[in-house]
Each structure stands twice: as C-alpha cells, then as structure tokens.
Structure I
Amino acid sequence: MSANQHPRVLVCGASGRLGQLLVPRLLARQARPRVFVRQASTAQALWGDSVEVAQGSFEDAATLGQALVGIDRLFLLSPITPALAEQQLRVVEAARAAGVQHIVKLSGSDWTIDPPGRSLSGDAHGRIEEGLQASGISHVVLRPNAWMQVGLSRIASDLRSGDVLRSQHIGAGVSYIDARDIADVAVEALLNPEAAQQRLGAPGPWVLTGNLALRPQKLAEIASRLLGRPITAAPPVAAPAVDPFIAQVHGEFFALMRAGHAAAVTATVRQVLGRDARTVEGFLGEELGALAVAA
C-alpha cells in the first residue's frame, strides 16, 4: 500500500448508509479516513475522535479545497439531486488540483447508465464517469445493483402488520446486493485497486450484483419459510408523496426493474473479495428474525 502504508482517504457521503459501513472498514485496515460532512457534530456522534472531520459542502469551494489537502485517495458519493453531475464534477476537478492520486466513485446501477437516455440519475452518473475518465486521475467506478438495505427495507414492516410483501417489480427478478458487500468492495477499490483489477481482468466499471436474481414471489416464499406462515407478493397500494424529481427518478428505476434490466448477475464480488456475495435469504433472516421469534 502506498502513502506510507496508511493512506489518507477523504470519504464523501460518510454519514449516509454506505459511508457508515465504509469508515469503520477503512479504520480496520489502518487507513486514515477524513470525513467530509455538512455538520461536524454528525460525524463526531458517529465516530468520536477516531476520524478527521472536514465540515463543508460541494458548493463551497474553500471548504472542499481544505478537505482535500493532504489526501491520497477519495471516495466520491453524494445523494441523487438535480445538481448531482455538477457537484461531483466539481469535486473531481478539486481533487485533480489537490493532487489526489486515486478516486473511487460510487455510481448508479449499470442498467440506469448504459444505454444512456432512459434515466435522469443514470445520465448524470454517466457524465461524471466521463469527467473522471478525462481527469487523468487513477480511478475505479463502482456500479452496484439495487441495494437490499433500500429495496428490501420495508419487508419487515409490511409483514409485521400483515401477510403481504409489497414490491414494485412483480414478475421481474432483481439481483439485489447487500450494502455491506458494496462497502467491502469499496475498501479494496480504495486501498488495493491494482490487485483487485488484476483479478477482474477486463478494465471498466465494476458492476456489483448479488449472486441470484429473485422475483418478489420468491422473496415471499423465503419470508414464508422464515416466518412459518403464508406470505404473498403484491404491488404497493400507493406510492408515498415525495419530491417530484425523486418521484421521476424512482419511477424510472422501477420501470427498468419491471422490464427485467436489474436481473443480470456478475461475479465481481467474488472476484474482488474471494468469497460469494451475501444472500437475500441471509439478509431477510436478519431482518425478519425478531418477527420469527415473536411468531
């Protein structure tokens, strides 16, 4: 490992779902993470004095530049917004100016980006990937499939009050990936990218999926077995009210899922980590464990 074996890694999106998994993994590997957050108190509540904290935002060039001082490697993640591409391209340019040696970008799912033109968020991520390529900075792009912690997060609450599992992609399989696997791969992409890329072979984005594409009906079968009672699958009764931009983004995701585009399975997790990806059944076992005991 370069940078005296203890590289300084700036983590953008550190306080989010994936960032909270990534930071302790970096600490365990003796990297020196610095977290870039809007509120320092959030980071201090999560990690205390174990990480450096840089408070600021992508819109503030001064705080962004300060956060990048002395940084060897960068993990680039931010929420989906209309300004996603502009914000992240600004970070890439600031990283280039600061002499950052390597960037890992958490991108969109492969099927939202390629081919272009069918997803607002996918097109934004595509623009950022092009800018990253043009920057000349060593980089890895991670394109994870649908996350278990997002796409399957409502199952426990649905089944706490009924016997119907609600899904936006009835009839179509999705190869869900556990966010913990994304974090594990991200650590390798940040700290040991050359060796991981050798194991992968062909260059290009690392497309991350689970090891099996499952339809909601199969998810219901798994839940039935775990809970010991009949569970069925059905579409949502009504979509919750959200920001119009996010509603459009989600609508595009679900339409692509229903068309079968999220069903591809890759071996990337196994090739990078030397083990199989975590399973949906294992994830649901964790999520439904308390319900199974109560039953």
Structure II
Amino acid sequence: MIEVTGLTKTFGSTTAVDDVTFTVRPGIVTGFLGPNGAGKSTTMRMILGLDRPTSGSALIGGKPYRSLTRPLQTVGALLDAKWVHPNRSARAHLKWMAASNGLPTSRVDEVLRQVGLTEVAGKRAGGFSLGMSQRLGLAAALLGDPQVLLFDEPVNGLDPEGIMWIRRFMHALAAEGRTVLVSSHLLSEMAQTADHLIVIGRGRLIADTSVKDFVDRASESVVVVRSPSADELRAALTERGYTVREEGGALLVAGVGIAEVGELAASRSLVLHELSGRNASLEDAFLKLTGGDVEFHGSGVDDVMKGGL
C-alpha cells in the first residue's frame, strides 16, 4: 500500500505539489492522471525518496522509502526507461541490480523471460528501441518480486501489441494482490487498464475515485444528429431551450432525449441522416475536469494559420 499524506513540494516560489493526500490500495490498478506540469512525476519521485517533500509524507507499506533495507524487494519502479548505462547488456544491468540488493542471479533470467527480452539479453542496452527499454525497465522493477509497483508512462514506445501485452501484465500483477500505480497520458488506454483514478492538476488533488464515477461526475449525455437542414433544426432546438453545439458536421444536443429530437424534426418535416446518443468518455471527463489546470493551452489550427507560423 502507498499512503500519501499532505504531500507538498515547492521549488523556490513555485508549488509543484500542493497538500496532496491519497492512498493506493493493493489488488487493483490505480491510474495516476493529470495534465503536463500537474506534478505527477514529482509526486512519484517523492514516494520513491528521490525528492524530499517540503512537507507531508509518503509511505510504502507504512515506511518511507529511505528506511527500506532491501528496497527492490518492497517496491519496484519504472520512471525513466533510458537511465541504463548504454554499454551494459540487459543481463549485466539486471545482475548488477540483483547483486546490490542481495537477490539471486537466477532471478535475472526469470524477469527477462517474463518481459520477453531473453533473446536480446546479451545486447547493449544503448542499442535498444524505446519499447525494448521499457520492457527492460519493467524487468528491473520486477527483479525483487515486490508487492508495490510504480510505473511512469510504461507504454511509451510500445506498438499496439506491446500496449495490449502491458495492459494484461498490469492486470495480472494487481490480481496477485500487488499495489500498482500507473501514470499515463494515454487516456483511452487508462480507461481499459485502470480500476481506480488519482487525478491532479497544478499540484492539487482533483479526484480520487473509480473510473466509472469519474466519468459519471463529468458526464453529459448528448444526442448526435445530422441533417441536410442543420441550420433549421438548430433553430428549432434552440427555440425549445436546448443547448446545441456543432462538432464534425453534426449537431450535439444536451439535455434532451433521442425521441424528443426525432419528434421535433418530424414535426418540421426535416430529413435526418443520423440520430443517436453519446455518453462521455474518460477523455471527455478528463478534459472537462482538468481544463482549468492545464499549464499551457494551444491555439486551434485556424488561429495558428491566421497568426502565421
């Protein structure tokens, strides 16, 4: 279990993490989400003792990371897949880590096999692709067979097959009763991987909830309608007091049922090419709840073109 209590980190006049409290429980995959600059990596570094908190605490199994005698046997982490010495082979790197924590050498080949790197175990890590480096980082995290695991953007550089593999891998680790915390910017992937979400923005906790509750909290069911008489239909819907916006050539109507839109169109003899419902996705919920906490906002394509490149 990971317990974060009142965690705060300031760098000069900048507050990177602001009084954050949450618990990561065993047996489920917990997704750690937030816009760029939200404080995710800083929080994970404080959990692992790489950054000292300005105030508050982060405990792993009831203890701060720095007090762990054999840390690899308690917690495994993948924060930077490219931190390995480029001239070491994958096997040599893991042997060095095993020796530093009193682990048997036999464990090295076990984790290499587990992550699918047996055939390249003797090759220099500096020549690995990002996807292979991610797998080596996973092997290092698993080396001590820890009960607590932290992964920062573990699917970076993986192809679709690799992403599916790591999704199943995370689920299998959690099913063994391990505590699994995964940071990722791929929201569609988190929707299929995580059971629970910790969401932060500008260093502050925004949500600590299940994926379903997070989506429901920001959910706005809408009716999607396409018509060659879109302008006339929009006017009719607006007259009724419905909120209408356009997206990709379709009208999105909030606060109304499919039947009502269909009956209104029929009463005006308007032809419809599409009439369907749509619920919010994890991406929709994330953007709605963290939109004000994004550090930098980009301009739309039209704005960029108007202003010049």
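Bear in mind these aren't lab numbers, they're just calculated from the coordinates by the rules spelled out. Computed from a predicted model, the values in this text were never measured in an experiment. Cβ atoms are built from the backbone, for glycine too; each structure is taken alone.
Of the structures labelled I, II, one was used to calculate Kirkwood radius over Cα pairs in Å, giving 22.1. Name it. Attributed to the structure labelled II. Computing FRET efficiency 1/(1 + (r/R0)^6) of positions 69 and 253 (r between Cβ atoms, R0 = 41 Å, to 0.05) across structures I, II gives 0.65 for structure I.
Look at distance in nm of label points 7 Å out along Cα→Cβ at positions 165 and 237 for each of I, II: the largest one is in II.
Have a look at I, II and say which one yields 17 for relative contact order in percent (Cα under 8 Å, 6 or more apart), as calculated. It was calculated from structure I.
Looking across I, II, the calculation of helix-only ellipticity at 222 nm (-39500 (n - 2.57) for each DSSP H run of 4 or more, over all residues; to 500) that yields -10000 traces back to II. For mean count of other Cβ atoms within 10 Å over residues 117-124, find whichever of I, II sits highest and give me its label. Across I, II, mean count of other Cβ atoms within 10 Å over residues 117-124 peaks for I. For mean count of other Cβ atoms within 10 Å over residues 149-156, the calculated result is 17.1, so let me know which of I, II that is. Comparing all candidates, it corresponds to I.
One of I, II was used to compute P(r) over Cα pairs in 10 Å bins from 0, in percent, for residues 45-132 alone, and the result was 15, 41, 30, 13, 1. Which label is that? Source structure for this number: II.
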